[in-house]
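Each structure below is given as structure tokens.
Each value in this text was obtained by applying a stated rule to the coordinates, not by laboratory testing. Everything quoted here is computed from the prediction, not taken from an experiment. Cβ atoms are built from the backbone, for glycine too; each structure is taken alone.
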Structure 1
Amino acid sequence: MKSTALIGILLIVIGVVALAYQGITYTRRDTIMNLGPIHAEADREHTIPLPPIIGVTAIVGGIVLVVAGAKKSVV
């Protein structure tokens, strides 16, 4: 299998995952209060949203690369 087709398959998988999860969530520890020796911290979750257009674009690009790789190997 050509590298073009492998990259296309990888893009399709990434696009499906991006559509399924729709965002990246991470936890960050923030300082709430700092009074001398007394510290108060809280864990807060933040989300980076992934628009559906990113997943769709990755899937379409992957399909184009798979088709281009298949045509290239036939010739």
Structure 2
Amino acid sequence: MPKSDAAKIVACYREVFNSPSGKIVLEDMRVSFANRTSFVKGDPYETAFREGRRHVVLRIGWMLDPNLKLEDIEENNG
């Protein structure tokens, strides 16, 4: 991904999730999906499903990190 595209994507994440409504939604997502364990004993499919939801919230937080380098997005895109 070209750096200009990466910078635009980061700017969009920040515009959405740093807005008052975005902060409320992100906090709800953290409470609902990220601040919980993903592991379900005896059910690897449910564990994988929950970890997928958790990963989305973690990615949003990562994109909002002021120390994020655009090169990191290129390497970890996906």
Given -19500 for helix-only ellipticity at 222 nm (-39500 (n - 2.57) for each DSSP H run of 4 or more, over all residues; to 500), calculated: source structure among 1, 2: 1
As an exercise: relative contact order in percent (Cα under 8 Å, 6 or more apart), calculated from one structure in 1, 2, equals 47. Which structure is it? 1
Ranked by mean count of other Cβ atoms within 10 Å over residues 14-21, which of 1, 2 sits at the highest value? 1
